[in-house]
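Down below are the structures I want you to see.
Nothing in this text is a laboratory measurement; each read-out follows from the coordinates by a stated rule. Here the structure is a predicted model, which is why all the values come from computation and not from measurement. Cβ atoms are built from the backbone, for glycine too; each structure is taken alone.
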Structure I
Amino acid sequence: MLWSSVAHAQRIDTEHLFGFIIGTDVGEPGDKEIEAETVARWGKRPGSYFAAAPAFEAEFVPIENLRASATLSAAYHDISRIAGLEDRRQGAFDSLSFDLRYRLIERQQAGFGLAIDAEPHWGRVDPTSGEPVDRYGADLSLLLDKELVPDRVLAAFNLVCQPEATHSRLTGAWSREATFGPAAGLMVQIEPGILIGAEARYLRAYQGFALEKFAGQALFFGPTLYARLSKRLWVIAAWSPQIAGRAANFSGSLDLTNFERHQAKVQFGLEF
């Protein structure tokens, strides 16, 4: 049974509320948490494509307004008959990342929240092809959220930039690319500790860190569920299909070169 200790709506905490976007809450000083998540991606032309990234994260709030965490992740690929990709079925250790999130404005005091987030990472597997590589990058985000109805309805906005440099261990070649775009979400608390909503992300892929050459674009939109299972345990589930897009060198209605047809995420968290 889902945990609920009060009959009225609980205060909304946006630290782990959404699936693919981020809220501005960071927790209280001294908070500790471990999280397990899996992000799955599937759907490319013309054959069969599936990739998953299970990850384990440890989080700590050392001082007020600052959240720090470290993440270990693996990668699994099952690829068959996809244009431009080698057939592959493999699992491997992939990456190590560190995340720092700093809250500039607290939502409860100012009426809206504002924060910045930086997550540098190093990885051993190309996320699209599964090829062995050395990749270095960062996820950089500007975060904004606001309660439209106190303790009931919350909206969030992210602006994301994800530059990455990749060195192929097979060919020795280097490549540099970046993904940039806005994302927004809306969540409604339907029962104490249970929220449902939707997220939209518009992402543009480029070759080069400075967004020199356009490679493709995709619009993702789908539902999100957050549920607090107990006083310390919560879960998030999100599904985000690509509903529109275009690759630079392909005339189809979706960009299945730089992105996938479907993305989904399941995440559990345990607070201490």
Structure II
Amino acid sequence: MKRSRLFPVLFTATVATALALAGCSSSGSGDAGSTNDATTAAPNSLAAIQEAGVLTVGTEGTYKPFSYHEDGAGDLTGYDVEVITAVAEKLGVEPKFEETQFDAIFAGLDAGRFDVIANQISINEEREAKYDFSTPYTVSPGVLVVKKDNTDITAFADLKGKTSAQSLTSNWYAVAQDNGATVEPVEGWAQSVTLLEQGRVDATVNDKVTYLDYVKQNPDADIKIVAESDDKSSSAVVMAKGNTELQTAINDALAELAADGTLTKLSEEFLGSDVSK
């Protein structure tokens, strides 16, 4: 019945009452429909993902060797890309990658554009307060890196009075500072290793996985590891808080991929070493 239609004024009370009751009945029917809608799988839930047959993944696509395009314009690949692709296969769905800049990647997850993020996201207390993480698929200790001809620094304690290139937002900044280093602020590994190789700093502390990738791409690099930290950085799949069924399913998939050697194989393929555990 269209809302714009005008009813004749000469209705009997009985007819008016009947119409009112009919309206209530119609409204009740609508409520029942709403109740049914409420039982529909929530967006980004495991049920919704499996129903759609697609796991939407947020990733950078420019972060080699974890998420990048072969030869700059080829297929999307990388350690994280292949790991989450294998996870999706275990879930019985296809991965769909949404590439975005890192500074917008969490906003995309918040907005529901992605079901998960796979982009070497390290686990920390601040992130755990807002998001759920899978079990780690990358575990990397911090390493102390110096030039190959450096014999003065062989342990973290030797950083006292030395200069170390560090990102101020990195966990490794505190390691260098706590061991007495004078910190030279940089934006990331690329600047750190450049200053180190130029002899403008004495050392840098960073993830071992980052070092391994660099020396794989630059086998003649004039740097070496002299010590490893007991502190480790762990990276995992990220999803919205409270998505327990999805978290459990991804954890189960990762456990299977670890048991059958897939994670080790992918790690060695892209990083030259097993950093999956």
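What the table shows:
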quantity: Of the structures I, II, the one that 22.0 was derived from, the read-out being Kirkwood radius over Cα pairs in Å; calculated: II
quantity: Value 0.95, calculated as FRET efficiency 1/(1 + (r/R0)^6) of positions 82 and 210 (r between Cβ atoms, R0 = 30 Å, to 0.05), assigned to which of I, II; calculated: II
quantity: With FRET efficiency 1/(1 + (r/R0)^6) of positions 122 and 226 (r between Cβ atoms, R0 = 25 Å, to 0.05) derived as 0.25, matching label from I, II; calculated: I
quantity: Origin of the value 51, 21, 17, where Cα extents along the principal axes in Å, for residues 106-185 alone was derived from one of I, II; calculated: II
quantity: If relative contact order in percent (Cα under 8 Å, 6 or more apart) is computed and equals 22, the structure in I, II; calculated: II
quantity: Which entry (I, II) yields the derived value -12000 for helix-only ellipticity at 222 nm (-39500 (n - 2.57) for each DSSP H run of 4 or more, over all residues; to 500); calculated: II
